[in-house]
Structure P
Amino acid sequence: MSITTKPESAERQDVAGPPAVGRLGDRLFSASALTAGVIIMVTLGAVFVFLAVEGIDGFHADRSVFEPAAGNFWAYAGKLLFGTTLAAVLAMIIAVPFAIGLALFISHYAPRRLAVPVAYLIDLLAAVPSVVYGLWGARTLASAAQPIQTWLGEHLGWFPLFSGQVSATGRTMLVAAVVLAIMIVPITTAICREVFQQTPRLLEEAALGLGATRWEMIRMAVFPHARSGMVAGVMLGLGRALGETMAVAMVLSASPLVTLKVLTSDNPATIASNIAANYNSEDNRIQTVLIATGLVLFVFTFLVNFAARLIVARAERKLA
């Protein structure tokens, strides 16, 4: 009598059940994920098409629309883009060290009874409307920061950022950057905290077992593993800073100009705040120009995020 046996791989397949790709739940999840991705792409495409169609005439608007701020659209948009970049960069310089430090404190240093409520409080900051931040910045922070700004102007006036006559109201680009930094700390902290906690425990224990201090373990095991997630958190925060409207518009009394002085009353405007300040103009030419500057901001933000993804991908390839 001959006995036929199934191959071991066939037995394992029988035990495991049907392939995952054939299960109803997996097919529904795959279809839902694909649908969500397509909807996002279509929405972004629709926004781009709207801005391009409605704002195309703004690129060739009459010179009188831009005077006295600029002589043509590109000079006008360039000044606004400078203010947008300056505010976002200052905010990131302030926010990123705090966000990463808070994320490390919550994930690797604080005891659980302290880490959990601190994480909840930081996450709650993201739920505060931007108009509240703007009111607080214009009414409270500006006056409270006035003595500090005066001290910076007196003692560090040789540095280009702190040169010039200090604003008497305290409503400066520096205060706007601080408000933006507070607004982007929660999202950057939350993402960095999650990716720090995803570091394999074996990597951390191996580093500690070889004699590394806790900081050395974080630097050699946690940061390399979490690099792409950290960049993603920073870029999301940068996107929030680049597109923020009401908080900047309420803090600054700005106009399209180019200056690196962050303590004076002459402040460069951002694209978003300039749109918020002038969107109700009855002149259709101005509205067309504002839409065109919105297209510039859309493309600029896309390019910044695309460049960041390229940098992360290159770093991951080198690490591999």
Structure Q
Amino acid sequence: MAYLGTSPSNGVRRRFIYTATANQTSFSGNDDNGTSLVYVDVAYLDVYQNGVKLKSVSDYASTTGTSVVLVQGASADDVVEIISFDVFSIGDTVSAADGGSFGGNIGIGGTLSVTGNVISPITLGGATPTLTIGDAGAEDAKIVFDGNAQDYHIGLDDSIDSLTIGKGSTLGTTTSMVINANGVITKPLQPAFLVKVASTYDILAGGSANTTIPFATEIIDKGGDFASNTFTAPVSGSYQLQFLLRLTGIDTAANSYDFIIKTSNRSYIHRFDPDFADSDFAMMATLSVLADMDASDTASVEYYQDAGSAQTDVIVSSHFSGYLVA
């Protein structure tokens, strides 16, 4: 336990022993052991002569802090023992060995080093609360969220000057979002796809059932969610879906053409009536929609031609795309 006053390593009790000469009354300076007499408060001073405790004022005077004067002179070889006690109080401190709690404010002017856990909650107060991680050095800095089944991190990738958010405790692992030095945000794992037909596709004669248009060439497929002409939603959300179909050989004998974005929840239809003068007319069919999709729902592009002959083609620049919005 700490003391205020003389250090415990020096003691709070001093003992001075003098061997008197004949009729000696004043005792000061070095004692028999070479220790110089000093005391702080006369109220905390005990004086013994040959083992008998003397009474202050009646038997001795102690006013200077460095000497004790007997009222009656001592005999030769009398042993005069003076014991001085320093005034001390118990320090209001937290034990370095056993720990404890602070009840008031703490000010730290230097560096605070913590080994172990800091128990929440923690509140940053003041006019402009600021938490700085890092010391302007050329190193990565991060915050790791230690979860039960999965960890996540937010950190500065100093090599490319970007802020990243990702899964796992290692910076740059399974990165979900990146904010670069120019403030541009990218989401490397965000579901998105762009596919096109591999070659000219012939639309079947009218009267057949809805038929899927094959998009065999993948240009973009983040997450690998597009396969067999079909996009499969990896998570529930709102997906922006659209197609652009370049059509040639429109048959005016057909009653109508339906081009459809078909999802597991509902279908979105672009329909037109080929009431043209030219039976070999070319046109583009487009459709864009914000579709609600649950995880594992699918989306594909279908067509239906009502009547007419099998003369219409979907040419190779036609494409189908989509991405997760929210």
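Since every read-out is calculated from the coordinates, none of them should be taken as a lab result. Just so it is clear, the model here is predicted, and its values are computed rather than measured. Cβ atoms are built from the backbone, for glycine too; each structure is taken alone.
Computed quantities for the displayed model
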{"quantity": "Highest-scoring label, criterion being Cα Rg over 2.2 N^0.38 Å, among P, Q", "calculated": "Q"}
{"quantity": "Of the structures P, Q, the one that 15.4 was derived from, the read-out being mean count of other Cβ atoms within 10 Å over residues 220-227", "calculated": "Q"}
{"quantity": "Computed 8.5 for mean count of other Cβ atoms within 10 Å over residues 132-139 - originating structure among P, Q", "calculated": "Q"}
{"quantity": "Test item: distance in nm of label points 7 Å out along Cα→Cβ at positions 84 and 292 calculated as 9.0, pick one of P, Q", "calculated": "Q"}
{"quantity": "For relative contact order in percent (Cα under 8 Å, 6 or more apart) computed as 14, the structure of P, Q it came from", "calculated": "Q"}
{"quantity": "Parent structure of the calculated result -23000, given that helix-only ellipticity at 222 nm (-39500 (n - 2.57) for each DSSP H run of 4 or more, over all residues; to 500) is the read-out and P, Q the choices", "calculated": "P"}
